[in-house]
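Novice: Below, each structure is written out as structure tokens.
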Structure I
Amino acid sequence: MRVVQAASFGGPEVLVTSEAPDPVAGPGQAVVAVSVVDALFVDTQIRRGLGGEHFAVRPPYVPGGGVAGTVTAVGEGADAGWIGRSVAAHTGGGGGYGGYTEQTLAPAEELIPVPDGLGLQEAAALLHDGNTALGLLETTGARAGEWVLVTAAGGGLGILLVQLAHAAGARVVAAARGKQKLDLVAELGADVAVDYSEAGWSERVREATGGTGVDVVFDGAGGEIGAAAFEIVAPGGRFSAHGAPGGFTQIDRHEAERRGVTVRGIEQVQGLGASARRRVERALAEATAGRIRPVIGQTFPLERAADAHAAIEAREVIGKTLLLT
């Protein structure tokens, strides 16, 4: 089978396609014939060797933590009824199998059935971001009437947060880069859309709120953008610093305490695994019913994983980026 490995830490060029033996399901495992792979920004950072304190991987390794496809075999102790079913799955079956491959291993107990009427691409697009978006809404919250700012609003996660906050009755400000993304988030429910590549963007956000500032920030951008967003949080507001494209936003904790702003960092995302299945199932159900819509902006063949990573890092993508086998 074809498999893409990161031969070493480095740029996109370290991703190479090779052949590997087909996986064999061990006890409690399932073999998934992969149709779609979720390509995440964090995959690009792990590939560069960043975040070693959070991700214990060493080259050579197969990237990718989430796939959608069809179960072709199960190991001892796993329910044979899974065979032939369409599923979304987090990889983690052991043996070095990740998602950037034609077949992978997954714990059978963690397989998530894809509802009838939902495509495998949409299921893959919701596997990580659906869990994260719903988890952030649970931990940080977005209530009716509140002003909610979403940065990196044109990405896969940001797009879902815009829709979910709008559905909760919040007044949503979506901040992104470029007209295409701004038009998209406005279509998906943002009350205000601002381009944070333009000077003075944060003041335009403050003006949109009548000068009071925003009640909640879901910061998927980090860096200087996140720092500017923190400055316009209203007293008593909430700030979710989960984004890392610009490096996680550095918050002055004393200033946050002075203003009564509750700050949550990446640890809240890392703690979402315990109820991930419940959230993913809900996200798939919401998408099947048409209440949320993942936006798949671009797809790449598996063997062009390096091109996908380069596009993600260059900020050339909109919505989700998927690999197709």
Structure II
Amino acid sequence: MAEAPFLQAISVTKTYGGAEASGVKNISLDIEPGKITAIIGQSGSGKSTLLKLLYGLMSPDAGTVNFKGERIWGPEEKLIPGHDAMKMVTQHTNDLNLFARVWDNVSAMLPSTNVRFKEEKTEEILTQLNMMQLAKQRVADLSGGEKQRVAIARAIITRPEVLLLDEPFNQVDTSFREGLQHDIRQIVKETGLTVVMVSHDPAEVLSMADKLLVLKDGEIIESGHPKSLYQNPLNLYTAELLTNCNVLNADEAKFCGMQTHNDHIVVYPEWIRINKVLKTSRWKIKQVLFKGFYEDLILENGDIVLRIVNDDSGKYNEGDMVSLNIKKWLEY
């Protein structure tokens, strides 16, 4: 007998009333165990709705959600909504005890029947998330990002099989975000935890996820490995989600030396190079945006504006005239 899928949605629909229809429509998917799956899409595309359906916080209008072959009960059937083998962390940390220590907030999730085990497990989780230095601090005294770490620690200390993250890094400072993402990936690698996350930040999903699900108007329009979707998205919508790309119509593309029979051309900023030899198609540098070890250059030629990446910081100034070489583009 074949093994039942780990976490599966079958033709799931959940819609909301109002001037514009929202929710999810006829979605089918399989979540692979031991991997990080990221759900991306514009605001209102159904990302959080899908996450809540997978957890059991909502019941679908049609279709079913199964965990290891058994239907997940919704809030109408379960006194405390949410599947017992899963935990969810949102960008809000309202369930934390602000006036208790970090250690107590995390250890409180375990029973006190085995005090030694409780202490060992709390120390292990805090160490995994690089939080031992915060153990004695009150939660009320922490930054938003540190509180988010506490919320994640509380979620995973009980060893759930699935961790659901809804915009988990919104409150985390940029300087600490990458470290937290690395810690979660390491926990997934060490424990086999399955993570399903919703995010609007391309940097998060491209560096963290093993698989992306792209939602548009409540439907999955494509899915795959982040690298594959970034390099060859099937839809203009996906390209615009994953990068701050240049989108040109057919006439604009022709002006830039690209012929197409399609409606749009997409050029990623890193696919454009400044050409020192060519003297045609002169572009004016309108803005130089300092990004640290590189710059974004905003170029204009007539009504056409392009963004390019320049890794030779300080070489160009606003008002300089340059020529361009476009190495690659996508057509839609």
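Novice: So if we calculate FRET efficiency 1/(1 + (r/R0)^6) of positions 3 and 211 (r between Cβ atoms, R0 = 25 Å, to 0.05) for every structure here (I, II), which label has the highest result?
Specialist: II
Novice: Supply the structure label, taken from I, II, corresponding to P(r) over Cα pairs in 10 Å bins from 0, in percent with the calculated value 6, 27, 34, 22, 9, 2, 0.
Specialist: Derived from I, not from the others.
Novice: For the read-out distance in nm of label points 7 Å out along Cα→Cβ at positions 35 and 243, a value of 3.2 was computed from one structure; give its label from I, II.
Specialist: The read-out was computed on structure I.
Novice: I, II: which one has distance in nm of label points 7 Å out along Cα→Cβ at positions 123 and 307, as calculated, at 4.8?
Specialist: Matching structure: II.
Novice: Of the structures labelled I, II, one was used to calculate mean count of other Cβ atoms within 10 Å over residues 67-74, giving 15.5. Name it.
Specialist: II
Novice: A value of 0.15 was derived for FRET efficiency 1/(1 + (r/R0)^6) of positions 155 and 291 (r between Cβ atoms, R0 = 25 Å, to 0.05); which structure in I, II was it taken from?
Specialist: Only one of I, II returns 0.15 for FRET efficiency 1/(1 + (r/R0)^6) of positions 155 and 291 (r between Cβ atoms, R0 = 25 Å, to 0.05), namely II.
Novice: Please compute distance in nm of label points 7 Å out along Cα→Cβ at positions 187 and 235 for structures I, II and give me the label with the greatest value.
Specialist: Top value of distance in nm of label points 7 Å out along Cα→Cβ at positions 187 and 235 goes to structure I.
Novice: Please compute FRET efficiency 1/(1 + (r/R0)^6) of positions 163 and 283 (r between Cβ atoms, R0 = 30 Å, to 0.05) for structures I, II and give me the label with the greatest value.
Specialist: I
Novice: Right, something else. Can you spot which of I, II the value 38, 23, 20 was calculated from, given it is Cα extents along the principal axes in Å, for residues 259-314 alone?
Specialist: II
Novice: If you don't mind, there's one more thing I want to ask. Can you rank I, II by percent of Cα pairs over 15 Å apart, for residues 43-82 alone and just name the one with the largest value?
Specialist: Answer by largest value of percent of Cα pairs over 15 Å apart, for residues 43-82 alone: I.
Readers should treat all values here as calculations from the given coordinates under stated rules, not as data from a laboratory. Since the structure is predicted, the reported quantities are computational estimates derived from the model, not experimental observations. Cβ atoms are built from the backbone, for glycine too; each structure is taken alone.
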